[in-house]
1. For the read-out mean count of other Cβ atoms within 10 Å over residues 268-275, a value of 14.9 was computed from one structure; give its label from 1, 2.
2. Kindly point out which one of 1, 2 the value 33.7, 123 was derived from, the read-out being Rg and Dmax of the Cα atoms in Å.
3. If mean count of other Cβ atoms within 10 Å over residues 420-427 comes out at 22.9 when worked out from the coordinates, which of 1, 2 was used?
4. A value of 2.0 was derived for distance in nm of label points 7 Å out along Cα→Cβ at positions 196 and 436; which structure in 1, 2 was it taken from?
5. Identify the structure, out of 1, 2, from whose coordinates relative contact order in percent (Cα under 8 Å, 6 or more apart) was calculated to give 10.
6. Of the structures 1, 2, report the one carrying the highest value of mean count of other Cβ atoms within 10 Å over residues 36-43.
7. For helix-only ellipticity at 222 nm (-39500 (n - 2.57) for each DSSP H run of 4 or more, over all residues; to 500), the calculated result is -13000, so let me know which of 1, 2 that is.
Structure 1
Amino acid sequence: MQTGSSLLIKSLIIAFLIFCQQPVGAKEGMWIPATLKDHEKEMKSMGLEIPIDQLYNASGTGLNNAIVLFGRGCTGEIISSKGLILTNHHCGYGSVQGLSSAQQDYFANGFWAKNMQGELPCKGLTVTFIRRMENVTPQILEGLKDTLRDSFRDTVIGLRIAALEKEFRAKTGLDVSVKPYFDGNQYWAAISETYRDIRLVGFPPNGIGAFGGDVENWIWPRHTGDFSMFRVYAGGDNRPADYAGSNKPYHAEQFFNINTSGYKEGDFTMVYGFPGTTKEYISSYELSQVYNISDPISIEARSRRLGIWSKHMGWTRSNFLKYTSKRAGVANGWKKWQGELLGLKANDVVGKKLADEKIFQAWADTSKAVSYAATILPQMRTAAEIASPLLTQEQYIREAVLGVELIQQGAAFENVAGCFRLGLSQDALRDTLTKLIAGMEGFYKNYDPATDKDVFISLMVLYFNKCTAWVPDEFKDQYRAHDQDVNVWAADVYKTSMLTSIAQLKDFAANAGTADSAKLLGDPAWKLYNAITALRKQKITPALKDYYSRMRYLDRLYTNAQMEEHKNKTFYPDANLTLRLAYGQVKGLDPEGPAKYSFQTTLKEVVALDDTASDIFRVPQKLKDLYAAKDYGQWGVNGVMPVAFIASNHTSGGNSGSPVLNAKGELIGTNFDRAYEGTMSDYYFDPTRCRNISVDIRYTLFIIDKFGGAGWLIDEMNIVKPKSNAARAKK
């Protein structure tokens, strides 16, 4: 048997060998802007040419004021003094779907406003600026012991956050949000402004903005012009205001200069934005659940759903428009998780975490610095072993059962059912039902029962096969009542359920009597939703809630202990959709040795992929004509039109639309993806595989100018041109 000291020595040797295998100069991290001073020396050594204070400062003059949280989960950047926003095509997809119709098909034809008066209001779309960030850990955690249980701790922290946010609002007149970092070991306040009048300015057609579809998604090389343009409007005082025709374009004191000089491999780059979620410090037990349960089940179920959606989308343009945005959202995770599993396996990340945990345990067994450290990992292992079977069932319910839109819609019907329990008069009941059902019209605008019926058939087969012991009696009863034939079962459900049609629901609301709840409660789709909800509430949700609560507590202690174990290491907090800056270099992809792929793609490659019989690789004729004539205006380089490039910046979901900056803080591209081989960077950063993919700003400007004919937008940007381009522009 090894002693604690001998095990520690052996573990330290293993850690040293692993460290020595990492490429020199490899970088990872998503840094809080207010802490960038700590990285100034390293950033300067890598090539940064501007003072850190230009990237972020508390006085309001930093480039953080040119970054926006776009909608609820993307990033955008301000590129003119008139509030012009550049973000990704896929970030604008949902808003554009709301503006599109068969008569105005902006996905097929694109959209380019001819002037500001032609810009289209996007109902519900917001953008948020982060004006300042402040570390408020002392105010939030003062007097609270690390081992204090979260139930009491959260109550105290919640009260302190509410008081602090109120104080900040009173002082600044701005919004404020206090969020936890490092699993609740730190707290930061973000002082912000959210603008509510956002208008569509430019949107290339799918043949440019969504080129390559699922085939190229999460893949390098990439050939898509994944960008779109919006504008922020403000009230007369330049402050946030609801939409009004009298609103003016937001006047931006800070916006990004655009550099069209290009880049070369090894050049310093930065990505500024709102990365969504990472879990770099979790235990091997939690990562094993991702690797063995959540990712494989999600991939399996979504493969079925996406295959059916794609087939039906190809049948009619109406179906395409109904499902294009939904499909993009579902497919995005589906493809990403496949790459994630590949990267986790190739790097044996679970094995590496187990090795790290041996080192940690050896330290914890002898450390006096953190009294509770020695028991953390054993507690995590026990909790994870108990929860894993429940997580498996929950994942199949989420992805298979609730992957059926008709069953999902049962959630929206909860309030409808509740109306019958209020004792309303018949007139009041009908009025209330009519208003509730009117709110569902958005769902039915983008819903096709025939498509969903085929999804039902496929996913019910999967669910019954994988969850035999957990299938609710209602599901079994309906299945048996239809001769155990899922096709017959589906046909009957979609024929008899009123949830398949807004017209049926409106008719029900208009004629409902106080005794008609039986008709509702007897609806087969509603009964399926009710049954699966009851199963979750009774057997799954309470246990998983306890598990997540337990692991949140242990994760906080484990992260704190890791930071104590490695006091000389600079830790970055996991992504949580707050403002961060990552830095790296333009770099080719070399997962298996010397660079396998170039760091840049070109329009020549785009045209070579053209397939007029394919929805995803069909290049617009005008773009092919521009290529044939080499009519690139001032944006090409020696007869070549760059399209996309890759770099080694650490990014995550939420960085979609983030500005990619050069050493001077000038815009050279727009981040939109990661390479397939490196999507496991949410859990583990491999410097040989992890790359962020961006649209070259020159391609963006070329599409705006020469393809979209919207040169008036170029005129309001501040473009730093290389001498050769400047000379051409004057001719």
Structure 2
Amino acid sequence: MENTYKTDIGGKTLTIQAGKLAKQASGSVVVQYGDTIVLVTVVSSDEERPGDFLPLSVEYQEKIYAAGRIPGNYFRREIGRPSEKETLTSRLIDRPIRPLFPKGYFYETQIIATVISMDHENDPDVLAMIGASAALEISDIPFAGPIASVRVIRKNGEYIINPTIKECEGSEINIIVAGSKTGVVMVEGGGNIVNEKDMLEAIFFGHDAMQPIIAIQEKLKETNGVPKRICKEKKPDQALVEKIETAGASRIRDALLIPGKINRHSALRTLKAELFEQLGPDYADRKNEFSEIFYNFEKKICRNLIIKEDRRIDGRKFDEVRPITCEVGILPRPHGSALFTRGETQVLGVLTLGSGPDEQRVETLSGEESRPFMLHYNFPPYSVGETKRLGGPSRRDIGHGGLSTRALEKVLPAKEDFDYTIRIVSEVLESNGSSSMGTVCSGTMALMDGGVPIKAPVSGIAMGLVKEGDAVVILTDILGDEDHAGDMDFKVTGTREGITALQMDIKILELSKDIMEKALEQARIGRLIILDKMLEAIDRPREKISPHAPAITIIKINPDKIRDIIGPGGKIIRSIQSETNTRIEIDDSGVVKIAAMSKEDGKAALELISNITMEPEIGAIYEGTVVKIMDFGAFVQIMPGTDGLVHISQLSNHRVTRVSDVVKEGDVIKVKVLEISKDGKIRLSHKAVLEETNVPA
């Protein structure tokens, strides 16, 4: 049955339609806002998959036809791995809905969001998130929704819901908020150094604004929904639970209280193997069931330690940050480097500076974009003591890189003040909790070590939460084990003055405003502690960039001379770059940028370009080449692309009968510029040079 429901959001109509497209999917909706339209489908298999986790995959895809364009690649179709935007949006969809599936639902489930129309004003990412919830609501898949999502910006002190792409430019706050009727389930975004109070206000401004979207999903479910599958949570074998609890609960607790991650995990593995062996041959084929019960005991005991015993597994106070050490300048050849170690998390940040051609060029629905700042996050398997095939960046790697990028880009200098392409690579060397925040800290120090004049240093911290009934404990600087056992992962980055980025995910149904307010304040205190430790290593950007970084020289030339520098088919500019080992950019206004790895190379390129672009001056003497002989005089090239006429009367200080009696093509002679007409014609004289130098007739 085809049904459409509409609501006003941010002064524009948001429409959700079901029952028209992709009707063989378990659930399918079309979400429209302006002329941006996203088709979202969800399908769940009929056969349960063995295992102990939800096999959910989320794919967001942008079709270039949606923007009325043909793809720019060789194949002229959307191919290859997802773009960074597609990967980050897939994660945005996944994170708020994953906790809302019932425990024990192990049917392979796939959500596909396809952008089929794009109006260049309304970003489709939020629509895809809404569509995922709506498609699940009307399907037979059990789901504790609905949820909704909006983008919130603050610009000139005013909050705007679902702004246009252009309106987002120059905003003070830009976040995506996902929530239910009664609370927030996810936050992603950043701010231009804003305080915690304003950020919290923006989050719940968004939560209030999304309520009509939840209401129309409920109506859609009434008209288009189908009965939900019955999902019975599989209860563990109580006899097996009691056996493990009797034999191992206290020993699991003791192992969890071992401070070091490696020793703790080693003790837990050994204990797990011993307990399983003690069960005897009757349980030989029930190892997976045993492992799940053992893991649940780990999680339960970890939470009980926090809630009931007021202690953390590594002995810290709830608001205590792990020991921190910071070093800078540890790599001699890169343009900046820093090593940040916090507890058992260690991140190496490496800075490279480049010129304009090094900018990343990305094809998007809005056209091609150039990005002068890149941050690439790498998480090798040895960082957690594992062996794994090395490959390209995972979705997690791209997500962590995206968060760190938002954290740092707010403090980067303007392009006109620092005309370099900036790349930071984060190499996670050890990981036990929040390597993304370690990336922000090491990246900040690498920027300062490289002499990048950032506006202010940025630090970051990850907060956790354990909630049992009315008991709530917020944890500063969480460990990996606390993240796995807890209910929230809340990352906040910022300067001493305010927030630059944040990301919140929860494993429970929602968070209240009070809890978020406490978490933000506790995070502020923690990240300032971290910032102070960073500033002990380096407290301001170095005055000079690395001698190994490219030296950039900028000059302005007459735009008419651009073609002379480039030459036919780019021959001349390629020759200059090859001869001087430089990279040269020229824009239409005549601005020339020379990037050289040494001052000598830059000077050589500048001299060659100056020779080509030099403008003749009246009264100046030049050494030129005779390029053409005429009856009335000779044309002499005084600089590349610039010729002038020496009239026969100006060839010598005596009377000349024939031009060829004095000069021939290819001769090099000195000439003086007598006149430059309005149309650019140049009158030259060899006679004047002879007279000035007293050469006899």
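1. It must be structure 2, since only it matches.
2. 2
3. Label of the originating structure: 2.
4. 2
5. Working: 1: 24; 2: 10.
Working through the options, I get structure 2.
6. Biggest value here belongs to 2.
7. Structure 1 accounts for this read-out.
Since every read-out is calculated from the coordinates, none of them should be taken as a lab result. These figures come from a predicted structure and were not determined experimentally. Cβ atoms are built from the backbone, for glycine too; each structure is taken alone.
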